[in-house]
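J.: Following are the structures in question.
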Structure 1
Amino acid sequence: MPFELSFGAFTPALMARFIALTGETDPAEYWNFPVRSVGYRYDHSDELWRKYAAFYPPELPVGATISAFGIVSLPGTYYHFRRGLHPLRNATTTAEIVEFPLPDPTEPVGYAHLNSSVAALHGRGLAAQGDLYCTIFETAWGIRGMENLLTDFVLRPEMAEALLERLSTMRVIQARQLAESGVAILRLGDDIGMQHGMLMSPELWRHYLKPRLAQVIRAAREVKPDLHVFYHSDGNCEAVIPDLIEIGVTALNPVQPECMDPVALKAEFGDRLAFWGTVGTQSTMPFGTPEEVRTTVRDRIRIVGKNGGLVIAPTHVLEPEVPWKNILAFIDAVEEYGAY
């Protein structure tokens, strides 16, 4: 059974502990995880600041960084957490959305390495997954601001449509490029769930996001029909799981047990959907004993993994509070129980 510590494995404080205890710098290499990611290389030079200068005040705090989409990240006050600043936060017209500069997915600098990167992973007997998470919704609200975007959904639909359409057009191109490179998994995702339900109504998700996500998946499958499609959303997205299956998602991540019941989901959807995650990072990993971690892993494999369809992993990055002995217990338990 494949396993991994997903989404970068460790927060910075825990990564420092990993390096100190193992002398290594890459958890995926250290534990020989069978799935590795390839993704896009965006320009992060000073040119980005000039490209998006008009959208920000002239002075920003020391430590501010900017993404290829013009989203500024500001230093926070607790551990690695940071604050976002959104370039189109003050936009009032569709024209501002249409004219906003986005990365050009046809520029070879972004994707020229994909074929060789995937071939190198295949040469090592590893599975390659192509990363396009923050696929549409999260990138859109990163540009516009979440409150603004959700308000646009209801009061300014023409502005919402303009931004989502531009991003989905870009993602269609990138999904094809990743499929052409030979990845086995297309890794998509947008956080659409909260602890007890969705960030928006299922109806709004179906109107704005479902058809665009379907378009991205369809474009990739036109190139590689057997491509697996991984979809990530934190929180409870149970209301739209049938929709995700309908448009071609084959693996759901992270299946937070604090928000959704992995056993119930396996019973209802396990004949059509695989599950990736299921071990809680709000509960078991930080607060359980090593034996509780081992028991959880064993039970997930025996029940959710019955007849296949489980990639077991913590449900997100591991925070500084996670005891090192719990990480070792997770790895040891997967190695002990993770074989059919």
Structure 2
Amino acid sequence: MKNHRFIMEKFLSKNNFPPKSHFRTINRNDIVALGDLLYEADLGTVDDEGLPVEDSINEIENTLSGKYGKFLERSSFVAIENSKPIAAVLFTFYEKESMPLLAFTMTHPKYKNKGLCKDLLQVAFTQLEKNNYQKCFLAVNAANLPAVAAYKRVGFEIRESTNFNNIAKDFWNTYLSQLPEGQLHTISVNNPLFVESSFAGNALITDELIQLIIEGKKFAGSSLVQDFKTVGDPLPRVGNFWIALDKNEEPKCILKTVRTEINKFNNITEEITKAEGEGDCTIRYWKQVHQEIYTPFLEQWGIEDLNETEVITEFFEVVFK
């Protein structure tokens, strides 16, 4: 499964949502508690990078210290229950965009789907508007479908997608420079067959999969067809090139799709599971792992029966590393 990021933007107008009794603004005394909350909120999701809780605490510290732009304390709110934060939204002012950035939203797993972040955002929007801001924006993992849908419900719209960084571009151009001159007219950095990608899952999984590819043990990968349809991406096709990014979003190898195949989830073949090279390469193992990956998104995709859902498998070869 491949993913990239959406830049989403919202115009602020006619917001008048007063704080609830258990909402308050955020201050530096909340850093550790919010770091713990961010860690718990991301655990087991597509945003889980497999890093320790200390990294989440550092991210909150950096946010409140102005690393991502001036922290907007009056527009950042937390919901409290039993003296502990259970949900929060943090805004900074991003100078390059000249508007507020929604740096973080987070909800403890026990309190998800109760509308807490939605209410916190409405309160924040009201405050931002009072401070004469006309719009705000955010960046979200496009594979985090629940988050994308939630942001749309409060008025955010997708402005652009960003899935191409300068390091990957240099990596791609290095590959191009080694090709025979006659091939360059069909392959370029702007070729629509080119994509930059990372594997869904936490950071440890991502690097393990790339290592399997580099070692020649993995030469196929599978995604739900609905995954591509939801984010508006075309289905993979023979001739596609894509860069595999590690946990730090740095390029490790360039892959070329040499074959695609569509099957229902329940009809995955042993040929596919062996080509994917994960675990013991059995159909049972493949179904168990992929069910864990897909299940959190089934409701968002409107899928009731995973077994009857179409899966597209890409068989690929490493062309550069």
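J.: Out of 1, 2, choose the structure whose coordinates give semi-axes √(5λ) of the Cα gyration tensor in Å equal to 32, 23, 21 when calculated.
T.: 1
J.: Comparing 1, 2, where is Cα Rg over 2.2 N^0.38 Å, for residues 23-222 alone highest?
T.: Going through 1, 2 one by one, Cα Rg over 2.2 N^0.38 Å, for residues 23-222 alone peaks for structure 2.
J.: With distance in nm of label points 7 Å out along Cα→Cβ at positions 39 and 63 as the yardstick, tell me which of 1, 2 scores highest.
T.: 1
J.: Computing distance in nm of label points 7 Å out along Cα→Cβ at positions 15 and 31 gives 1.6 for which of 1, 2?
T.: 1
J.: Moving to a separate point now. Upon calculation of helix-only ellipticity at 222 nm (-39500 (n - 2.57) for each DSSP H run of 4 or more, over all residues; to 500) from the atomic coordinates, which of the structures 1, 2 produces -9500?
T.: This figure was derived from 2.
Taken together, the values in this text are just the output of simple stated rules run on the coordinates, not laboratory data. Values in this document were obtained by computation on a predicted structure and should not be read as measured data. Cβ atoms are built from the backbone, for glycine too; each structure is taken alone.
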